[in-house]
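Each in structure tokens, the structures are laid out below.
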Structure 1
Amino acid sequence: MKRRVVNVIAEVLISKKIEYVFGVTGKTIAPFLDALLDYEEIDFIATKHENGGALMAYGYAQGSGKVGVCCGSTGGGSTNLATGVASAFMNSVPLLVITGQIPTSDFGRGAFQESTGLGQSIDTVDFFRSITKESFAAVAPAKIVEIIEYAIRSATSGRKGPVHVNIPFDIQQAEIEYEPLSDNDKLLSGGSFVESAVLKETLRLIGEAEKPVFLVGWGAVQSGASTDILKIAEKLRIPVATTIQGKGALPSEHPLCLGVLGICGHPVAAHYVFDQSDLLIAVGTSFGEFSTYGWDQRFLKDKKIIHVDIDKREIGKNYRVAVGLNGDAAIIMHQLLKIVEHNGVLPKQSGRDAEQLIAEDGRLLNPHLMRYEGRPLKPQSLFGVVKELAPDNTLFLADSSSHWAWAMHYLSIGENGNFFPTLGLGAMGASISSAIGIKLSQPKAPVICICGDGSFLMGGNEVATAGQYHIPVIWIVFNDSRYSMPEASIKKMFNRTIGVELGSTDFAKMAKSMGVRGFKVDNRATFYDALSEAIKINEPVVIDVLIDSSEIPPIGQRKLTAD
């Protein structure tokens, strides 16, 4: 049967249970978007900027476990996708990025928005090469099914990430013979099985250790390894710390949860990992700067390290390891759980010690400020209200800057909730858009995005997309009229600042101008009322919070210069 190439692409996406495509329309991508009108199973979300489309696809992939799909036209319609695609690359989130291109008959002639690399034009395929796993052009209509299937496999296998496909206008319009392929979704991908001898050595080290501790990163959360890690931890009474990116791997109030390790994290986690433990079991973490206090050598103090990661390059990169297990964290942790159960390893004293530390010292700094009722609203008090009101299954995001630092320390994740990071690239405004994708992937769960005024001025235009499509996300905006984290760090380095003041913006009015409910608050009582209402009405809501800028985030240690 002859079918248009774009209809075939749509049917391949539907076969993968993909429900949404995100992006901005334009002439060279119009055939693909037109084809989506023929199918009820897949919807196009027209975003206000291509970057918002890429970030919504990013959030959808994080929340659903499927590949996220975004698209843009040629020229600027492609380059505008870059920050969202780069965020996915840095955080190993699978995306299929489809861009349009001028017709092949016009290549090299200087057509409007040509991006073939011929003549005085950018090369779209080359442009994406440094921020994707793979980037290529599809110029043979008969190969389109094979190409799209391959791109999705590449995006979702091994260390996940975005894959870019550039398709000229006439190739999209071409007709080809098409018969649906058999479903390959049941094939195992995303990592290799490890040798049992390596697992036995891992088990031996755990058995000999007196005070082992888990360190769980985003890779473990993304792979679905968290459940089995928690089962092992509970069975052997091993405490668990998370990296900054791994926040949400287990409930914040779980008795074995030490909290976040790293700047803005919890002192009890640093104390136990650095000073108490004799074995660190690191799962799905690259030991990046923020989660290691600038690669602190105390990670090696009187302890051995077991490192599990799907990317062989990460194992031993920053710290020497006793055992490295290269493969999918979910597979490895499930195998480890089975071998622990089979061998009857005795519970550890470390769990009791950690619980005692938490009971004596607590996880949080100045927890009494979470009940502060004065004006302006203190960040600690804001998170006290969030903890009190947010349902147990709430999905949280925190954008880059000082509000992120507060969230790392004070935000409590419920037993059925989760936290979704965008920190890898650290793009301000990224979470504002990705929150929309998260909500579409899990429509029954409340979604709350913590962001700042600087972030909102960069990415807040996509709130209009949430309003247009009635996507109920709650954005809580820390409004202090400045880039507060850059201000603090720059002032520390040079004792003066430049370019950190933002001026005054009323984000509640901004929200209302986009057809979305907006609240403006400045104390605990008014914030309590606004958040209660936002949760109840199940609509997109922006809460503009006049936050106390005199409070300094619990940033902790971070090296600013080389040794």
Structure 2
Amino acid sequence: MNHIELFAGCGGLSLGLESEGFDLLLANELSPMAGETFAYNHLGLNLENNGIKDDDHVYWISSEYSRDKSEARLKENPYIAAGLKNKISDLVGLENHPEKLRRSLLIGSILDLNTLLKKPKLKKALREGLGDGGVDLVSGGPPCQSFSMAGMRQHSNQRNSLPWAFAEFVKQIQPKMALLENVTGILRPFTIEGKKYYAWYEVAKAFALEGYVPLCLHVNAKYAGAAQNRPRFIMLAFRKNVFSQILKNNTDNDLKDALNNSDKFFSLVANEGDQLEYGHLMYHDVENGSSLYNSKLFESLVTLRSATSKLVTAKDAIDDLNRKLGKPSQYVKTINDQAYKLTEAEAHKHSEWKKLLTTDYKPENQEHRGNSKRVRARFRLYQVLNKIESKSVKNEIKAFLKTGNSNLISDSSLVVLASQDWLLTEDGVRVDRPNPSAVLKLLASLQTKKQTQKALSANKPAPAALSIPDDACHYDENTQRTLTVREMARFQSFPDWFVFRSKVTTGGHMRRFQVPQYTQVGNAVPPLLGKALGKVCKNLLELGKN
């Protein structure tokens, strides 16, 4: 089996798919910063230290800089670089040498790549799987900030067009199936001129119009074994002839109803086009009793869903990193030693890996960031809030932190907070069980408008929204600090040998186009979820054979 990865990011989904037997034909990623990490791990290329060599399988779709200007290319604003007119493209002439594209990374806009597919030779080469006879799977997660519930939801945001660009690529290449991943916020409607607009449903219609039958899922990476509560929308879309064969061969009753629903939706779209009203396709929610997940073909997505299963916790994922003599949990051993065996990425891991495992070793990307005394005091407060059971008390404290309005916090809430062990002042001084009036004064000094900040709960999976390093602090009371890149990667189920490259973090206007290490991790598909999805795709492709 082979696959093409769009919106590849740093390569989490690719790693998971490859561990289940999918061979990477090529990948496409807009950001050169995320691309640097992908190239380092999946292709074994150190672009920062060694530059971009002529025979390196990394090609810029468009750039303002020539191939020998590797430093400039790796720092380039990809939005300015996009657009083929008056730009330098490494792909010029490669349609005559398609073998050079095998297991390559194309850096640049999917829109430009779709334009280049108008060249008959290039489209033919990719459609034929670069000599493999065809493409089994096109996969990827289009950028999703404007669908996310964590920020401002913007229906008109141009990034919302990227799932349609994904559909256009699939139309050109004609793979047997496609896999699209997105945030759970895509399921919640926008209201436009008084009418509800369901983005996921419109995307499903777009694929149906291109001849692909959609099967839509709402899953959670924690049930696939990741140490993170990370719900995700997944759309599997099958070329009609492949879907018909799946329908014919299927004997699983739990899958039958789902397939029939998708088939009816496809027929309705064929008759009514994109004007088909909402309500004719269901998505199968892992949390709401969908019988689809009783199917053996989908069991990899719910290995930890049963009442008797123990979810992987934040402590399981990162506790050994915080202690000199800490021993890795079974989860850490699994992601480091077993989960991604025999992948090309595993073959490229740095040669010192096995030797370091026998010493007092801490992996790369584990550098602690400095936090001010005031920030550490606020982090200690968040750790204490985790111990308070009353939601009303927590809400009052958070409301006061945001506004400074003492009318929003009751004396009883101050008493509850005052009884909780110890706090830190903004000067970093420890205060044991301060009285309520001292607590109020301390809270006033720690005001912040950041309402997304929290402390991790050691015995629960990590929360999903962790792409910004200041979003969460460590659960350990002996350390009030933000998480490291490696700790966040552990939650996502990346192995320690998977090294993140480029800048660690960024800020200001640079956030508009830079994708530093923290963001690379936060945007990634957890590899264990990718692995579970790989099993599902493998099962369905097998079912779709003549």
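Things to note:
- Computing relative contact order in percent (Cα under 8 Å, 6 or more apart) across structures 1, 2 gives 13 for structure 1.
- Which of 1, 2 yields 2.8 [distance in nm of label points 7 Å out along Cα→Cβ at positions 227 and 507, calculated]: 2
- When Cα extents along the principal axes in Å, for residues 107-338 alone is computed across structures 1, 2, the figure 69, 40, 32 traces back to 1.
- Structures 1, 2 were shown, and distance in nm of label points 7 Å out along Cα→Cβ at positions 123 and 523 at 2.8 was computed from 2.
- At a computed 75, 53, 48 (Cα extents along the principal axes in Å), which of 1, 2: 2
Values quoted throughout were computed directly from the atomic coordinates according to the rules given, and no laboratory measurement underlies them. Only a predicted model underlies this, so the values are computations on that prediction, with no experimental measurement involved. Cβ atoms are built from the backbone, for glycine too; each structure is taken alone.
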